[in-house]
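Please find the structures below.
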Structure P
């Protein structure tokens, strides 16, 4: 994990001097119309930021976007995959190109201090009241998605085909893409020839697009483990079976799965993100519940790591004389994001051609997961790119900066937003055109 963090830090540092040379990271004349949209887009961004919704609860968010793109002439279908939406603009014969945005926010209390910071709360799937905030930038993604929809409608004399805009719910849960596909995303609607997505990035300067061909984002598996014991008085532990001790030993054993059972050249992360058990200092509880996240790239390694974690937990339960074997439940899984190399090359060439040679640069793989992977697994050539959202000055400062999923994360709105719209328009124009080999 430290090597991965160092790699990202080195990558971020290497981009700073390049970013400072940009003309304020402005798109170089490729999409001049975006400037006129800035007041409208900023207002939409602030509205979405102040009204975040959890996964599969995005009713207001979906309705807001549906109303806006319907007014642009798109055919809109809502309720796809529970709270998702599909908007299509048919513009003659040609390919069908999909642009996805995420609708959901996170159960986190915002602490950015922004004048339009979220104060929203919601009831999560477990019935708990939680704060809600867009601490991953989905509000930025949605705003750019709408801006791109508007410009593509205005520029329809420049391209031919069908633009398929997808507003996907529950990306943070890892279930949204699968829910939309199960609800007929590629059967009720034409299966796209290409799928495209962009995500904000805290290691890149604002407005710079990051790309990585091939395997880009890790697979994720969330695990629920319940270790069973026999409760009793804390003063007489010999009369009980302590699940907290079993859980503690299991956590240490689980970490050896990474350090001693996997090839160091195949990245793996295992994190215990939650451990809950007990109510008082003098009571040994009956059970302890743990939540884990596992990140891998290699399919065989993924299978081995999950099996090894279960083996470690079962062994500790046996050694601790637990009354029964632990519950081991794998949920909220997503596969590795694979960026089609040929399509990636086309998109990067288009960005360099239309927005300048410094508009896009290669970036490292990341252990963060994305269920955008499901569209590629469904047979659609897909590319997920990132776009820098931190000022070059902040990156150059050497100070610790907020990361995604932090209560302090707030992307630098400009020039990130206008650059994101410009990049999406340029890449869509490229995908609607014939490949260069076919033009000759």
Structure Q
């Protein structure tokens, strides 16, 4: 048995510093306030980087619980710190933002909010990704931890991150000194709710959990002409069509089998009238990978194909290729996943902790990991258990995150989230910081 394994077993099974009240009683005590906050947040969503009222609601509640709260970190972000003696420093994150989606759930507390997006266009706003539940869970967890200081020691850092949906908020908080102005975490924790699991369950795994995401804009240049005289022009729409088809050969013919990659053309913008050949066309791509080498290979192939198709059509100039938005893959440290899976099983019941595969969605929490915060990121079931069983039996799926019909089954999802977060934090916030750092260092 290795030193790492012995240390892991010791940390998992070591008793708490004081006997905690029953976990269900602790959650029962904070649940009404957490649920009320959830309903308020759901009814009053705010777009990315506009989360001023949302952040203020969290800041007010966390201050009242005794946390040292700093607002306007990285824009509308908040950081709340509670130090409870010597020990590890652990981060717990929630997102603050909602989406420009019109809610169609029919719930009595459905959002009817409209706001102006960054371009000034009025759009409907909805918490279509579950961040409202994440925030309510964090505040409920914060209350349990503040009321039970005898069960943990160290420093708890809670962050409300803005602009996750535009994958800019984590970078903004880091640039504003998240890891220098505040205690630097030895490890971090985050979760995400979805309908891939029934409410009451959580999903765990290790290694890559979410993918690298790269947004690419390709502008193809042609020569405008009358639609009846194509020989007088160079048609960028035809070049775009050829480019789209050729791009699909990257994954099927260039990426080794077994390596994950996705190249999706999400939009084509070209032309204004049916009898006019335009002088340019624009393609919008999303590219997903896990491994850095595959990411580099796929992005280079996209550029090569776009240029080659334009040259083959005698385009008047090469296309412009704008790599305008990206986030890195999210990686769960295996030793943390191994340590915390039995902790969750003990708190929730073994049958309620399942292994889930990685997905090709993206999450800018990865920037905190890249900045030196080894982390445990897990899935929270949000589906109504009966509807989940019926959908599986019928071979159908429930509304996904970002759907206008998406809403988690708040009871028991919110209760499960608080229970899980408290259990994980208490396990990490015991022993010495040096022991935790040593365990993590030995796995690198």
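Quick notes
- Structures P, Q, by mean count of other Cβ atoms within 10 Å over residues 247-254: label with the highest value: P
- When mean count of other Cβ atoms within 10 Å over residues 55-62 is computed for each of P, Q, the largest belongs to: P
- Structure from which 1.7 was derived, distance in nm of label points 7 Å out along Cα→Cβ at positions 135 and 327, options P, Q: Q
- For Kirkwood radius over Cα pairs in Å, for residues 79-294 alone, the highest value in the series P, Q is held by structure Q.
- Read-out Cα extents along the principal axes in Å, computed value 79, 44, 41, structure in P, Q: P
Laboratory data are not the source of any read-out in this text; all were calculated from the coordinates shown. None of the values given here were measured: they were computed from a predicted structure. Cβ atoms are built from the backbone, for glycine too; each structure is taken alone.
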